[in-house]
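Undergrad: Pasting the structures here.
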Structure 1
Amino acid sequence: MKKIVPDPPRLKLVNNLYFSIHSDLIPPDALAHASELLRGVSETLDEHCRALAGTPGLNMLANAAHAAETARASIEHALRRM
């Protein structure tokens, strides 16, 4: 007698042209991953701003770096409160 076993549920992905996110990704893991991504963005912008100090239009990049750092700090705060 064969036991009928249903197929395991398929993971749903949030698809984008550049990335996919598993629908079963738990919020703390998603926040931790977002924090690491923002850290990379912040470090890249900071390095670029330092290398091109004094270049016109650099304030916009400095503003983006500040926004990334603020978003990362907010995520880190949320992770500590979970």
Structure 2
Amino acid sequence: MEHVLKQKWIILSMISFIISLILWLPNFIYEYGYGYWLWTFLIGPIGIVLGYIGRSKLAVVLNILITFSFFIFMFIGFLWESIY
């Protein structure tokens, strides 16, 4: 029973990661700054907690990356602009 419950937490955590990833897609597809990505600041930490409850290191790391993805993309964008 505990294993099934643990799997549910992991699945919910991965769903939150996928939803956060989908929220970034309009910015890349339409090359316009839609504000949907702001939801990653809410959904990402929820996914981190769910991954922690499910004891999945992968789910926690992926949700941490998606939570801080704005800062990662800003860094990459500024680095790209400074090189080229």
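Since every read-out is calculated from the coordinates, none of them should be taken as a lab result. This structure is a prediction, so every number in the text was calculated from the model and none was measured.
Undergrad: One of 1, 2 was used to compute helix-only ellipticity at 222 nm (-39500 (n - 2.57) for each DSSP H run of 4 or more, over all residues; to 500), and the answer was -21000. Which one was it?
TA: Matching structure: 1.
Undergrad: With relative contact order in percent (Cα under 8 Å, 6 or more apart) derived from the coordinates and found to be 34, which of 1, 2 does the value describe?
TA: 2
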